[in-house]
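Got some structures for you, see below.
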Structure I
Amino acid sequence: MGSGAEQEGYYLQDTRNIVGDCVLWWRKGMAGYTTDLNEAHLFSKAAAYQQHKNRSSDIPWRAMDVRGISRPMVYSFTLLKLKKKEVSNG
């Protein structure tokens, strides 16, 4: 990668679907999709825009911009595991 924002990297949003209020990002290794930014693939600017050219529904976003507006989340199934653990510990 080059310098500046290009070196920072890009995430690709698949705009064909959303999950709840969350967008879908290409997963690391380009192995499917995820709503978890920590699991999202980081593309070079050239690779991100090439994919957008190949499929216009894949939108490139600068990683530093997306990280600036991201929010922590909790998966509902992790709360269920926590609840079961609480109950079993009495």
Structure II
Amino acid sequence: MWETRPEPGTIPCCSFCGIRPELIEQLTQGPGSVQICKQCVALCREIIDEEQANLQKLQEELKKRARSCSICGTRCPVNYHYCYNCGSQFPQQT
């Protein structure tokens, strides 16, 4: 006979990858009927860690391309000679 698919919500499975509990180590219940497996949690953590590393690299690059005004604290591009917010002159870089 043909197998019929169970009604949604009757057999718990990962809401992200669809794997059933028999095939996974751990299934964590979230709000409502959302559930996530251990493998999807690990993948999400890996993605978040990569994004944070990329964000840190971007912030370091921005620090190299901008400087803060000593009077008002506005960040201006390195090639500006005057603060565009308060008009104070930046010290000459050698």
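Values quoted throughout were computed directly from the atomic coordinates according to the rules given, and no laboratory measurement underlies them. In this text, all values refer to a predicted model and were calculated from it rather than measured experimentally. Cβ atoms are built from the backbone, for glycine too; each structure is taken alone.
To which of I, II does the computed value 29 (relative contact order in percent (Cα under 8 Å, 6 or more apart)) belong?
The correct label is I.
On FRET efficiency 1/(1 + (r/R0)^6) of positions 40 and 64 (r between Cβ atoms, R0 = 25 Å, to 0.05), which of the structures labelled I, II is highest?
I
Using the calculated result 26.0, 83 for Rg and Dmax of the Cα atoms in Å, pick out the matching structure from I, II.
Working: I: 16.4, 56; II: 26.0, 83.
Here the read-out was taken from II.
Distance in nm of label points 7 Å out along Cα→Cβ at positions 56 and 72 was computed and gave 3.3; which structure, I, II, did it come from?
Attributed to the structure labelled II.
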